[in-house]
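Peer 1: Alright, structures below, take your time with them.
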Structure P
């Protein structure tokens, strides 16, 4: 068997799966504040804008590290960086659990964002380096599936855990899990035993060469178009799933927080289904853009119904959330295009640029929604926290379907790669 025809073996799958578990852990931490929102606002006496800035601090750290994370992964491989990043996330959870002032919670979220920057990129880089190109669509979809399962666990199960143990003790448990995972990762992942020699970590690249890769990407129009598409499609999912979705459902359907978290989790279940499904379809069609159009149109329809139609039954609401997640998951093909437009040595930098744009959207949209909610707030308090009415949420949420429509329009200017690396 030649180098060019070598097939990934069992160890390749073990390495990739172990690294991808960090994305599960990171997404669990990312969405956890959604179900902690009532506890955090009461305990610290904060407004909607301040709670929205919690996401801003997270994604500011996340965005800040995207390009450095991509280039560092290209230079050093995934093993050491995933271990260090996991420990940073665990430290962020510990700091949040013991914080006695809101600025410490914000600081902890900023640190957690820095560590989380290596999660999806590390998984993507492992997929790119341990598997052939035509497998990337499937594997990147499975990465998102595992991440969304973490998001599901961060909604209803996390809400139940908070109800039983309290929010501080729940965060301590998350931190301990992170430390254990870091030890497992150090023992399992290797960056230097790859049978697919053409995809081995290139530790000979200098930082000057890595910087050159980044500058080359930033001078091209296609990465900017793809990054904008990802930003516009991804932020509605995060706004609902990690910040304001539970509060909206509590106002619209008078659900308790655990039940609201359970409904929101269907978005991430849909992502877990849609990401690999559309990845496989895209790989087999040898076309990347059709799934992106489907994501934009389907996501817009679901958002409009979700925000402005009062559904008569809970199962219909669950189903709508599920389909919104499925459509949203199709946007992952934009990552495949970004990777195929660049040479293998710039894989991490290209994917980091994409992820940076998404994280900027995650930093900006939740506080914008919070600002609108505070402007519309009637002045009502309940148990020390502000109460926002249904029509407040509907006005504030209008920005989300506008984003998905804009994303679809951008696709007319995106190049189709036909699932082939363009040299």
Structure Q
């Protein structure tokens, strides 16, 4: 059994096994292929899994409102591994998403020992300025601090009523020595993810959370909590019927009336209402209709005092391997290229990076290199080479023994130097814009 700890430094490699054990679906070309100008992280399989991305794709296709919720942990310098998520966010912003970015200052306090003031300073200077420099736009974007957004904290407390200690232990492995702020921080994250569907922030809508697979426990907890607070369940029954079931004991007739109205509006005609079971059966609906029915009902729940939260969708990206072959980490400077590194420092790190080359040049020419094991090739794959045909040429030349590691390192050092120098100039200009993006 694989265990996922959102606060550990574990490197996860067997992504297929993680998908199987935790019910994550494969992120296939069928999902991303007809998105507008798919980002390289989608095209290249760096984003490897998802939950309910179909909701998001449908919202994009139908030009309906949808949101991105992501967060930043202000606990160290920003490196290339962090850059991946914000690049996804910037891409989704370009195709119509409303962007919400949580500064996880409460979590940094609870789990990393930073004060709220330290977290705020680090977030503004190290992260938000870089986000702007990388291309994040102010339109339809708000960055906020967990500690300053009342709705997030209120939801964390209110929604926590339907979570018990056993569930928290099963999800996170908490022990008797875990401090209560740490225990409460996942509920704060649930408040982050779900508050974007409150009326103040545009109402009920599909929401996508792009994360590394280490954050999946938070998504599972949040989806469970969202469902626990719904007024309706839409299920396939044992006898193969699609049923809409009212979960509460108040306003049952009115809720069933609303469900009938939704079903009829969607074009269904074969309806059987059994009030004593608090049920509406839709016999001409199919399994593929369940998600659409669930979303349509969510919009009606707010009329009856419910939240109507649509369970958040999520995508999962692979981790970049550190230059040393271990996990890229802010606490191991030699493993990471930081966005504040000078071109000279980055070049030194690349020259010392672990590669997939053979022991000798003769062996390299004879046997070929192993780009799948090469940290320099990962830099090309994730960040430095935009054109897929150019990347493919590098891969094949390495495998065929035509390309030497020294040549690759020189190319990577040149490209990273250009990138860091350009980013430095943009970051300096962005520092005066940071406050424009922050909303309490």
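Peer 1: If Rg/Rh (Cα atoms, Kirkwood Rh), for residues 283-362 alone comes out at 1.40 when worked out from the coordinates, which of P, Q was used?
Peer 2: Going through each structure in turn, the value belongs to Q.
Peer 1: Further question: With helix-only ellipticity at 222 nm (-39500 (n - 2.57) for each DSSP H run of 4 or more, over all residues; to 500) coming out at -12500, pick the structure among P, Q it was computed from.
Peer 2: That value comes from structure Q.
Peer 1: Looking just at distance in nm of label points 7 Å out along Cα→Cβ at positions 35 and 155, which of the labels P, Q belongs to the structure with the highest value?
Peer 2: Q
Peer 1: A value of 23.8, 80 was computed for Rg and Dmax of the Cα atoms in Å; which of P, Q is the source structure?
Peer 2: This value belongs to structure Q.
Peer 1: Ranked on relative contact order in percent (Cα under 8 Å, 6 or more apart), which label among P, Q comes first with the largest value?
Peer 2: P
Peer 1: While we're looking at this one, here's another question. Work out FRET efficiency 1/(1 + (r/R0)^6) of positions 75 and 139 (r between Cβ atoms, R0 = 25 Å, to 0.05) for each of structures P, Q, then name the structure with the largest result.
Peer 2: P
Peer 1: If you work out distance in nm of label points 7 Å out along Cα→Cβ at positions 83 and 131 for P, Q, which one comes out largest?
Peer 2: Max of distance in nm of label points 7 Å out along Cα→Cβ at positions 83 and 131: P.
Peer 1: Taking distance in nm of label points 7 Å out along Cα→Cβ at positions 243 and 379 as the quantity of interest, name the structure among P, Q where it is greatest.
Peer 2: Q
We did not get these values from a lab; they are worked out from the coordinates using the rules stated. Everything numeric in this text was worked out from a predicted model, so none of it was measured. Cβ atoms are built from the backbone, for glycine too; each structure is taken alone.
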